[in-house]
1. I have 36, 27, 21 for semi-axes √(5λ) of the Cα gyration tensor in Å, calculated from one of the structures P, Q. Which structure is it?
2. Assign the value 87, 25, 14, calculated as semi-axes √(5λ) of the Cα gyration tensor in Å, for residues 40-287 alone, to the correct structure from P, Q.
3. When you work out distance in nm of label points 7 Å out along Cα→Cβ at positions 192 and 280 for each of the structures P, Q, which one comes out largest?
4. Where is distance in nm of label points 7 Å out along Cα→Cβ at positions 128 and 320 largest, in which of P, Q?
5. Output the label of whichever structure in P, Q has the greatest value of mean count of other Cβ atoms within 10 Å over residues 96-103.
6. Check the numbers for relative contact order in percent (Cα under 8 Å, 6 or more apart) across P, Q and tell me which is largest.
7. Name the one structure among P, Q that helix-only ellipticity at 222 nm (-39500 (n - 2.57) for each DSSP H run of 4 or more, over all residues; to 500) of -18500 was derived from.
Structure P
Amino acid sequence: MNSRRSVAGKLAAIVLATLGWFALCTWAGLRLELPYGLAIGVSLLMTLPLSFWAVGWFLQPLTHTLASLSDGIRSFRDRDFSVRLATSDRDDELGELLASYNAVGEILQEERRQIRQRELLLQTALDQSPIAILLINPLQRILYSNTEARALFLGGEGKLEGLHFDELVAGCPEPMRAVLDSGGDGIFTVEEPDALPETYHLSRRAFFLNRRQHTLFLLRRMTIELARQEAEIWKKVIRVISHELNNSLAPISSLAHSGDLIADRPERAGQLRSIFESIRGRVDHLTDFLDGYARFAKLPAPRKEPVDWSEWLESLRQIYPFRLDGDPPAGTAHFDPSQLQQVVINLLKNAEEATEGEDPPLMRIRAIPDGRTRVEVLDRGRGMSEEVMQKALLPFYSTKKSGTGVGLPLCREIVEAHGGFLRIENRSGGGTTVSFWLP
């Protein structure tokens, strides 16, 4: 900006003009042969009023501008970004400051408009969401609920905002109330007269809003999805069972036909024994196959008891040989020894098959500082691809030609019934590690 139009330039011009007027008055007094002191006094009397007027004239628009800026900043503080200040009568730094204020106001107003549009879009998306959403404040009051939440809890009539969460829970069906009071996630089913049962999944998340902890509840209908998954599982079960039955019944039918032909020829009666043994083998295979499914479907709850690790491992070694890496944990654990033995034998068998029986499978047991125990069964086989690893724990999935896909899911079911979890990982250098943790 040109210095002649700057605030400093204007002030300098006033000062120079005042000094010039003072000098002119002093010179005129001296020309009139007034004493020097008197000439200075008269000059001051003639200069000071003019100086005060010039300073007032100069400060009046400046004061007005600062007052306008102060009002504008107060409007910002009150979140009102619509106030604009006139800049046409200012061609100095204050005018530039006013223009900057107006530009900031435009930016803030535009951002508020965009935020409002996004809020409306989010509001529309939340209201149209099939997931029931509740936001609870630290005082357990409902701050927000969408359309699905109002339909779920109030039948679509009324508002949930402001209602105490405990009051809302008290009016829910018992299965829903139990999960809402549990403090965690869960699945529940609500049965109502003249309606199909509805299954929901509840998830809750805590987060800080305005430096205060709030809780977000999400309730999603799972009935259709569960029904679809259940249908897919049944289809897969039927395909697997049909495949196994055909693999056994077709040879049995063929052997029975051969036996019928041999029965009419006494000289070949000796072959009947071989036919009967083959039939018995297929029947035994089919029996084992069906027993595996029966065990998975009828798994009892674990009967936990104190178990000494050393004694339990020694009894396990008598059934299935293995190598133990390190010493077992000292003291006792608390689990169902028979069920856990079933888990480890299954994992040891899989490890031995993966390494084609080169060495006894390797097992490792470690006590974790948080009180849990980690049991690992390791092999040096080919490992698993990512796709196989993701499906390995699914019921009825198997990569073996004669596999039923029940072993690993049964192991996971037993471990989870004990309050633990099971995981499969590829080892560095080749092979697989199957681990499970016990509380």
Structure Q
Amino acid sequence: MTAAVRLSQWLDASRIYRHPRAVTLLFLGFSSGLPLLLVFSSLSFWLREAGVERSTIGFFSWIALAYAFKWVWAPLVDRLPLPLLTRLLGRRRGWMLLSQLSVIAGLVGLAFADPGQGLQQMALLAVLVAFSSATQDITVDAYRIESADERLQAAMAATYMVGYRLAMITSTAGVLAIAAWFDPDEASYQQLPWQIAYLSMAALMGIGVLTTLLSPEPAVVVNGETAAQQARVRRWSEQRGHLPAPLARLAGWLYIAVACPFLEFLRRYGWHAVVILALIGSYRISDIVMGIIANVFYVDIGFSKAEVAAVTKVFGVIMTLAGALLGGVLVNRYGIMKILFSGALLAAMTNLLFALLALNGPQVELLALVVSLDNLSAGIATAAFVAYLSSLTNINYSATQYALFSSVMLLLPKFIGGFSGITVDAIGYPLFFIGTAVLGLPVLALVVAAARLNKQ
């Protein structure tokens, strides 16, 4: 095969990013990614600067466990119509708009909260943002899966992750840059810079609102399996005619909305589901556990807000874009499982660079290298992982099943990450970062096992 032919193949693979659905997912990805770190690492930076203890910040990160339990209310999002919004916008866009408006309300509330005077109030508002953001994730994931066939899923996953990572950088580097710009003296804590920063993030959620209003609603898919389920529910209701009609209808609705998505997944994969769920639950463990303490690490090691913002905004953005787009093309050319393995290996190994940074002190050049390689590997890994999760989903239960998968992905890492502050206090930053790299090694064996099961 000549070089010209290879180049032509790569160009053909990259043209998929011009599809309207891929472009739509870029903006919805931004809307989904923006709230996460505003109740995670950016909030940790804010709390630490305000004098909150590391151990408290570590426990505060448990607020983000809302993302790990979104499967609990995903069946409601999957099936329950919203008054007025569903009629005007459709099932998916109605829930998207409601969740986006709720995120905006929570961020505005956080902007006017003071960690020195009302830490409990901040926690409640952060829970509102996390819950609403997790609900938005449920609807956007279902919208993505239902909007295009499998051929487009890798590209949509890549553009979604580009938007998502841009938003994460905006909600970290952007927040820090805004707070630094309005901070007259970084030697003492000031409330106003953080207030302006969080109000700015609330305004940026308007991108998601506008995209939701302008995007078409996915077509409702009704196939033989759906019709058979509805027939079983009707027979179940007829056999229980002694029950009040509303109660019988409610039980039937709960069967379709809650039981069927989980039973269908278990029937489809059998005992293989154990390996799949283990892989999902551990794939992001290195990144997530390390990420909880990363911004606290930057503060403790001696970097200023401006330095962290400049490095993550310039080098981080470039490498995140490169990683996510490269991941989408690689998945399109080589398949999901090979890139899933490579991404897991890279994500674990780049955590060792943070240990090197901890040993060398606040060197901006080294920080740029570490952030660049970390974001590149995260972009590749996440693009492959989103495509993998999408391939596991039955379109009849897209919201509920994908919420289950993404919740399992976060549950163990978030729980372990809650102890990150205590762990750093006990063993120090270098050993902590080495430990997070070691946590990612068993993932490689699970990827290999899942790949072999796929071939059976």
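Rule-based calculations on the coordinates, nothing more; no lab input. Please read all numbers here as calculations on a predicted model, not as lab measurements. Cβ atoms are built from the backbone, for glycine too; each structure is taken alone.
1. The read-out was computed on structure Q.
2. Among P, Q, the structure yielding 87, 25, 14 for semi-axes √(5λ) of the Cα gyration tensor in Å, for residues 40-287 alone is P.
3. P
4. Largest value of distance in nm of label points 7 Å out along Cα→Cβ at positions 128 and 320: P.
5. Comparing P, Q, the top value of mean count of other Cβ atoms within 10 Å over residues 96-103 belongs to Q.
6. Between P, Q, the highest calculated value is found for Q.
7. Value -18500 for helix-only ellipticity at 222 nm (-39500 (n - 2.57) for each DSSP H run of 4 or more, over all residues; to 500) corresponds to P out of P, Q.
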